[in-house]
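Every number here is computed from the coordinates shown, using simple stated rules; none is lab data. Bear in mind that the values here come from a model prediction, so they are computed numbers and not experimental data. Cβ atoms are built from the backbone, for glycine too; each structure is taken alone.
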Structure I
Amino acid sequence: MFYDQLKTRRSIRKFKNQAVEQEKIDAILKSALLAPSSRGRRPWEFIAVTDRDRLSQLALCREHGAAFLAGAPLAIVVAANKELCDVWIEDAAIAAILIQLAAHDLGLGSCWIQVRERFQTEQKKTEDYIKDILLIPAQYAVECIIAIGYPDEVKKPHEENELHYEKVHFNQFKTDMK
């Protein structure tokens with residue numbers, strides 16, 4: 001059941017030293033290509049990175065929050081053509097979560113690394129650092145990197161009783177649930 005998949009999908013930052021099979025990479029990328037997009041524009045592009053040196057370089061894209069990427073066997077960089085669509089951020093984010101859900105369905109762990117609006121150093125944007133490494137053209141923006149691999153950590157599923165039902169409203173926004 002899809003709901004069970006959502007409850008058990010967790011952000012994984014420790015991966016086994018085991019390559020992700022090409023068939024699984026292909027299935028994940030095909031899932032991303034099926035992502036819905038505004039007016040069918042499909043502004044996204046996906047760069048699958050398995051090269052250890054490049055993964056180590058990408059792990060330095062942010063001062064905090066990306067170092068674990070050096071231990072991942074696979075990263076998928078999600079970029080989009082800003083000139084093709086005014087809602088490229090939303091389109092790229094939808095594709096990115098489909099990448100994570102597809103990975104989870106295949107028994108893999110994943111973690112989103114935010115790129116847009118983040119900095120590698122005080123002077124250099126994370127996006128610019130990544131674009132230099134991966135030779136991404138100027139008209140593309142980088143939304144995120146999804147680290148993927150076989151989990152080397154166990155996290156308990158989300159518990160239904162911990163859901164924030166106060167954030168659900170019917171017919172109008174209400175500040176209390178009475």
Structure II
Amino acid sequence: MEAIILRRSVRDYLDKAIPDDLITELLEAGMCAPSAGNERPWHFVVLTERSLMEGITKFHPHSKMLKHAPAAIIVCADLNRNKYPGVDYWVQDCAAATENILIAAQAKGLGACWLGMYPREERVEGLRRLLKTPQHIVPFSGIALGYPASAKNPGPRYDETRVHRNGW
């Protein structure tokens with residue numbers, strides 16, 4: 001619960017590399033997400049090359065933190081793994097994987113920021129070109145990663161007015 005409650009979007013990072021084994025733990029957390037019919041439609045592209053991360057900033061207007069982040073993970077969906085033709089459960093599956101990575105990053109002392117890609121076609125196509133993904137792979141989200149340069153005050157988020165019991 002602590003990692004969930006304390007998690008916030010972090011956009012400023014220390015100039016400190018993230019060890020590969022820590023990246024692997026984050027990927028494992030992503031792969032532990034639930035998925036419809038156990039499709040597990042995800043693929044993950046780990047970025048540490050500065051030129052690739054800066055390339056994203058050319059077509060994603062809210063990704064400037066990638067210019068200084070030591071790493072990023074791009075969560076992608078493999079449309080060939082869809083068991084339910086015409087039903088896009090992969091969107092929920094990849095969102096769950098993304099959130100698992102964000103929570104794991106918080107628990108491991110990292111800062112992270114979710115960068116929305118899908119359904120913005122210009123962002124999806126920009127990533128496809130930059131990463132040279134096959135057409136059946138859809139870049140769903142990006143996650144900027146790094147050690148936080150400063151602490152963020154979480155503040156309360158629970159709002160009883162948003163809770164409805166046994167009906168609206």
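Details
- Structure responsible for 17.3, 56, with Rg and Dmax of the Cα atoms in Å calculated and labels I, II on offer: I
- Structure responsible for 1.7, with distance in nm of label points 7 Å out along Cα→Cβ at positions 113 and 145 calculated and labels I, II on offer: II
- Structure with the greatest value (metric distance in nm of label points 7 Å out along Cα→Cβ at positions 57 and 89, set I, II): II
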